[in-house]
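Asks: Got some structures for you, see below.
Nothing in this text is a laboratory measurement; each read-out follows from the coordinates by a stated rule. Predicted, not measured: the structure shown is a model, and the values here were computed from it. Cβ atoms are built from the backbone, for glycine too; each structure is taken alone.
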Structure P
Amino acid sequence: MKQLILGTAGHIDHGKTTLIKALTGIDTDRLEEEKKRGISIELGFASLELPSGQKLGVIDVPGHERFVKNMLAGATGIDIVMLVVAADDSVMPQTEEHLAIVDLLGIQEGVVALTKADIVDEEWLPLVEDEIRKVLAKTSLKDAPIVPVSGKTGMGLDELRTTLDTIARRIQPRKDRSPFRLPIDRVFSMSGAGTVITGTLWSGEIHADERAHVYPVNKEVRIRSIQVHGTKMDTAIAGQRVALNLVGLDKDDIERGAVVLAPGFLSPSYMFDATLKLLESAPKELKNRARIRLHHGTSEVLGRVVLTDREVLMPGDTAFVQFRLESPVVPKYGDKFVIRSYSPIQTIGGGRVLDSHPVKYRASHKNFGERCRLLSAGDSEAIVRLFLNETRGFMTAKQLWVRSELDEDQIRESLTALVNGGEITSIVIDKQDNYVLKSTFDTHIKSFERYLNDNFKKNPLNPWLSKQIIKSQLFDWMSDKEFDTFVVYLQKAGKIVVDKAQIADAKAQVTVGKEDEKLLASITKKIVDGKYGPPETTWLAKEMGMDLKKLNSLADLLVREHKLVRIAPNMYFDAALIEEAKAEIKKNFSGKQVSPADVRQMLDTSRKYIIPLLNYFDMVGVTKRVGETRIVR
């Protein structure tokens, strides 16, 4: 059975609470002050079973203008609205304000309950209905049925139930399979239980004993138990009115407006991009950076509206804007919101969230409007392209889902289509498929190749560069695993060659002239003759009258030919001699602890050379340093 919420709307004293009691048998005015004053102040809750057996959760909202913020807290998350208009009063100010809120929140299904129909003349009812039709004409409820009723005599209640049943049957079940999200509309304590919160579950499923996060207080809690319409349940699903008993949170820690969330899904934000419509009924234009009251979910926060393409938004107009808030909310792509003026307080507009975590807008952001238009259009493939383009690098399907806040199915289908269409490249990183725009990936490859080629032009004897240098210079935003995978990809594609931690362009060919051949032979002889005390290249450069950079390049060429081994900067050894040293160390000290002095004595060298040698042997796994000594592996 579908899970649906019915919410009331309408002017004070038009009989909303009386009608709900007549329909459900439940008095939703629970506060002593409400009963004393005869008006609803807080949200009231009930449940209604329709003739078909379909059950509706019911939220009864206050109608007084002072409590519109409470009405807004109850209006978010409802599926069907019951606009209550008294036949003897007809349309009143809060009727129109509540109707505007319903329209801004995008509630498409509803019925008008024409209350107190028993106390007016029959000739009067058609006139009131005609007036209501004119008010509904430009709203989402323009085709809503109007049912004359009386909460006192029972007149029209059966017809109202049947009408609600018809509406409920045509509403499609909620398709949002996102992790659970529950805006809190009530917080209280129960003896022996602790903190209890209530709200309408917007998405997903909640299970008893599950872990959850509560924002914006950013606390982790455990859900001890769940009630739905007063019945204890193991699971609650989207669309239900839910009460949760939370462990790990005191009543005073939270208030209406907080949100219970599945971990790792959404997060609080002080800023979001949106489309905003200013109501035609707004008393004046909205100026850039005007202070407003934002109503999102069950929260009300203060903030400012940044107009990005004008200085003034006129009544009836729509614009792409950025909200800067004084307190955080937990928005999601596609969420509806309402804004009210700071002072005097009045509903003036509303819209839809486009990006819940944008960068701060600046006038230099020329593509802001185009970006918002793309997000507003809702094309999932275009949205995936957008976020991949903005990250520059690799994203998993989960990262794209969390960033875009689209449905998981939309992400999967879009990625499949874009990969098959050749627009996206897929690479496995750390056992997960990662995605990158092919154009971006090609740019990274060209940058890599250009960097290697530029280095080779400057150093024709040495096409090799350290992996770490390349990463730090070009791809510092990549993780080590991402960069390693990228290198392997280029290696398999035949674009680069890799030798341990060194990389060169696969096409790079070192050409050694006759003069350089003589220098190579001379360098080799001097270092080989030096045995365990070879001359450093700084000394050789002076002796041979050479540029140190070129001499080191020639020495590195001999390293790649496996004739020399580079032990430290400007320090090279005969490769064959190093192999002999490894064998001697293992032969004489295998499994033993050895001091630098022991190795120095064995190799007949000085401390200047023995420490770099031992560091090299540590690196290649011959020895392992333990304090000031080594263990020979």
Structure Q
Amino acid sequence: MSSSYKAPLDDLRFALYDVLDLPPRWQALGHADASRETVDAVLEEAARFVETVLAPLNQVGDEAGCRFDPETGAVATPPGFREAYAQFVAGGWTGLTNPPEHGGMGLPEAIGGVMTELIDGANLAWGNFPLLSHGAVEALSRYGEDWQKEVFLKPLVAGTWSGTMCLTEPHCGTDLGLLKTRAEPIADGKYAVTGTKIFITAGEHDLVPNIVHLVLAKLPDAPPGAKGISLFVVPKFKVGRDGTVGERNAVRCGSIEHKMGIHGSATCVMNFDGAEGYLVGQPHKGLQAMFVMMNSARLGVGVQGLALSERAFQNALRYARERLQSRALSGPKCPDKPADPIIVQPDVRRMLLTQKALVEGGRLLALRAYSLLDEAEKAADPGERERAETLVGWLTPITKACLTEWAIENTYHALQCYGGHGYIHEHGMEQLARDARITTLYEGTTGIQALDLIGRKTAASQGAGLKLFLAEVEAFARQHEANPALAEFLPALRAKCAEWGALTRDILQRAASNPEELGAASTDYLLYSGYVVLAYWWARAVAAATAGARPQAFKDAKRETARFFYARLLPRTLAHKAAIEAGAAPLLGLAAEAFDA
């Protein structure tokens, strides 16, 4: 039996309405159409679409994969993908959160985050095709010229065209200052773009007639390094300033990668051979515009990890309830059956509760980050906008890295719950584990996210994001000091936050005399941060569940899961703290040439 997927609408509503209380906030930000009734209708229809259209194609995409024609450079998507995309476009889903002036619905970004989770839980590989179009819309909306917005945004928002993000080259990954792609000025304000880009998600496919590539390249007078990078819009078919679509551009897919997972997603090598394009934004300021796409994509990839974890948990839970094997250590729990279901076994419960705690807590983390995007853009008070921008920037590497690292853990726990059957293709668990592995790599590896958090988002800003977050936690703790439901959680949460602050100061002090200390501490610091952030969200979840009108079983489940998180997962911070305090010396003592000694 292959894996199945059901949209977790109950917990999504709990997160949106009970914990985050977003509808009143949406109204205050000007989202007049984002009433609870409207959002509920969107959630129900989205659930129907992903469960009935996308989920049945998940295994199909994995088995069939994409097909590349070396003669033409064309890429064919797996069976059913084109038809599913046509339904997606017809339903208006591509414009869900995009501005109405470009043809979108203008709903809040948190709803877009929900939609991303539902799509990727149903079919991650399919979800990669529309993923980057949203980021392309954001970049062009903010930095494009008026005619570029008119010509490119409407088809991108409508979904009749799709977008890509072309950064990486064969000789350079994260270090974009090394890129070699060049853009030469030609007639009429156009540029001829030449170079090769790799790992381009949805760089070529058969879902839409035109693909809009946003490409990083260097102008002839570019200064060296990252400060000399410009951004260009380069369509698959040439597009005039009046919107006229012309002949095929000089951009072609050279091959597609043969990957460990996400077989139904086209990961392309793209060759630009003097392809006609237009400058987006100011010369040599391309990274600024590209980071708009990248940060959007990083949150999206974090939600991909969350979605895979959710699907893995659903299937592991179902299997653990159905699989009969041995008896509980304390005696039979189902004496009328030949054996007990394996969910009675403590170690199986450990794996299931780990998944449940990381999924439901992670969902709150992700939706909080998405809600801050709206506040950063639409809040009336400039100070509030700045606060939201700082906080979401700080949360982004935590969200991306932790939700994807936990996805690897959660999908492997699900596979383990199945025992030997988890290793068999037909059950679908090994596909989820393979698909999850990419999420820690693209849009910046976990190590890159860790350096971003501890470097740019902490050391360079004097811990601005951390200070805002700790203040939010303390305000919550004071509000609930007399709440008996939180008496067992708040002391541990406050103590861990105090430790976090002290640990951060210690790292920065050591880094002042030895910069290597930042890199040595970075990944452990990021994971430490992720567990403390989730401790806060689990306290918030208990408070919301206790105060709400949900069934007692739901309230009990939240409380017991929070207890598990605090007792069994939050202590992981102790190991990360010990590793951080060990400093850089244990990592740097062995000479590079002596690793094989």
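Asks: Where does the value 0.55 come from, among P, Q, when FRET efficiency 1/(1 + (r/R0)^6) of positions 284 and 364 (r between Cβ atoms, R0 = 41 Å, to 0.05) is the thing being computed? Walk me through the intermediate numbers first.
Replies: Numbers: P: 0.85; Q: 0.55.
Corresponding structure: Q.
Asks: If log10 I(q)/I(0) by the Debye sum over Cα atoms at q = 0.07, 0.10, 0.12 Å⁻¹ is calculated from each of P, Q, which structure is the one that comes out at -0.64, -0.94, -1.20?
Replies: Numbers: P: -0.64, -0.94, -1.20; Q: -0.43, -0.90, -1.30.
Only one of P, Q returns -0.64, -0.94, -1.20 for log10 I(q)/I(0) by the Debye sum over Cα atoms at q = 0.07, 0.10, 0.12 Å⁻¹, namely P.
Asks: One of P, Q was used to calculate helix-only ellipticity at 222 nm (-39500 (n - 2.57) for each DSSP H run of 4 or more, over all residues; to 500), giving -17000; which?
Replies: Working: P: -10500; Q: -17000.
Of the options listed, only Q reproduces it.
Asks: Assuming 40 is percent of Cα pairs over 23 Å apart, for residues 92-251 alone as calculated from a single structure, say which of P, Q it is.
Replies: Working: P: 55; Q: 40.
The correct label is Q.
Asks: Given a computed value of 7 for relative contact order in percent (Cα under 8 Å, 6 or more apart), which structure among P, Q does it belong to? Intermediate results must be reported in sequence, preceding the final value.
Replies: Numbers: P: 7; Q: 13.
Attributed to the structure labelled P.
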